[in-house]
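Following are the structures in question.
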Structure 1
């Protein structure tokens, strides 16, 4: 396993992280991956990632949620009803562009198996395009792969980089994929956790910045080859999932999702025309039982005047989650022999040290 950003002595932001520096620092949140890698009969570099906002309870104990589309050339199912109701009532699936339907159907089937679908389910599944490394039109994924990701979901450390839905993804012309981070936030009535998970598949090399340092400009093609050379690259996208245990209302979740844009911009994402930059935020601070005898419910909320720290924490966690995806991802050879190189971590450390942005860190051996 390659080190994460903080293992390299590079710290983003000012807020403390949770124990795992992951979205699973939010109590009850679980993440599972299924990674599909093979060369025969066709090249597979793909997978599924599942985020369970309340673990298995999300099927019947909903969470308030909101959504933001920074650039809408992408897909996230279930959004019209989520916007209408303000609630999320299923795990969140992440996969490749051409297999959203398979994962979505698997979530519906799982809810039926568990007895949680009383009339209908409109689950949330989002995608980014992995067709440069993965033979995407071979349709490798099945519902069983989605079930495997669900069954693998757990709290604690989260695998990053070339795993799950992020297996075949590319970020700033380096190998990308899954990344996560968290922040602890103090407000007037206590401490809350903000956690982020990204599926990063966007961006050009020259725009990449790490804590404001123009790293992408300082790692040219001559040092680490870019995957596309003079060819037009594939459409690029990023899915960002923000979670918190703060008691937020749906419109406040919308506002939190919008702030993911700030963290993306800090790393170098500008929302290209061909990019699906779609963000969802959920809040587990209120309990919304799908069925029960109580008609009226008591709902809590953080005052809007106390949201600023949550906004700042979201931006920091998004920025670090993307960089963790870049640090964790390994060089991959895939479809048609395409090669996408990993971010060279020794060079990253050299650059950041030259700008005075590192502290004590792991010493890398032969990382190129």
Structure 2
């Protein structure tokens, strides 16, 4: 069975429309009175009382969602300015946050154990919370004129990105695409040059599903020399778009009009394109909350080998907003908590879905996030 590709990238204008719709509802809550909008999981927010500036940065995968969230939130909280620097990538976002430069970091992977320990320098003994607020997928994007429908297994992807498969008409690719006319064009792999949570997710997927082919340890730095290394997700997307025969990986919300491959699910004959529903089903099948020893922390562990059904997308991407449990400035903590609470509400998730094509975080997880945020002070 082969499903069809689904384009799911919205526009920032929709965020403005949603923000205006939100303004027409309650002035003290995160909900609208529109019957089509689910009630928000967030507690009541007194937007009129909020003022100040939130400074944050990190994950470029979150960029479209962050822009939409900021537009919608500040349309209601008119005394608030929010600056999110997507150019840092997840690695730079966490580094700057640990240095005390950000109120929260956007990251496509939770803090490592040593980073959680380091966070006590700015957060106190309570440490930091990893809150999963954005759910999407890592898309395998390519530029191959004449080939608009491409199937790839995890084994073939691992061989391509480890430079074992070097031409597009390789027998392994041809076997998975019997109806395609594949040229002898050389393959150019395009990867991230910066510390990237998207790279962490992608290499985790390769390491778990093809450990005998992908023998490199997963991490946020690309481990193999010889690719076209680019800064940020936009750098990967633009390079793939500009070069015939290229292949890369990026958050699905950022790929624009590029074509993404259908990814084999499990070991069967199903090749699945990205869809928000597929990402949500993968989250349910494969994600569990890790015990980090920090009360309220919701860092997730993903077992990609558990994604075996054709209704799930095989490479989900869970992205976090990371913040202290205790802020040095209590007022700043309350302001940041209000924004994150809005992001982790039904309305915030709906805005991300409309503008970034992401999948809403499941309702039970949103409720857990709101409970965790009660610890922030």
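Per-structure values
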read-out: For 3.4 (distance in nm of label points 7 Å out along Cα→Cβ at positions 171 and 299, calculated) the corresponding structure among 1, 2; value: 1
read-out: Source structure (of 1, 2) for helix-only ellipticity at 222 nm (-39500 (n - 2.57) for each DSSP H run of 4 or more, over all residues; to 500), computed value -10000; value: 2
read-out: Highest-scoring label, criterion being distance in nm of label points 7 Å out along Cα→Cβ at positions 203 and 339, among 1, 2; value: 2
read-out: At a computed 32, 25, 16 (semi-axes √(5λ) of the Cα gyration tensor in Å), which of 1, 2; value: 1
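Read the figures in this text as sums done on the coordinates, not as results from a lab. Quick caveat, the model's predicted, so the values are computed rather than measured. Cβ atoms are built from the backbone, for glycine too; each structure is taken alone.
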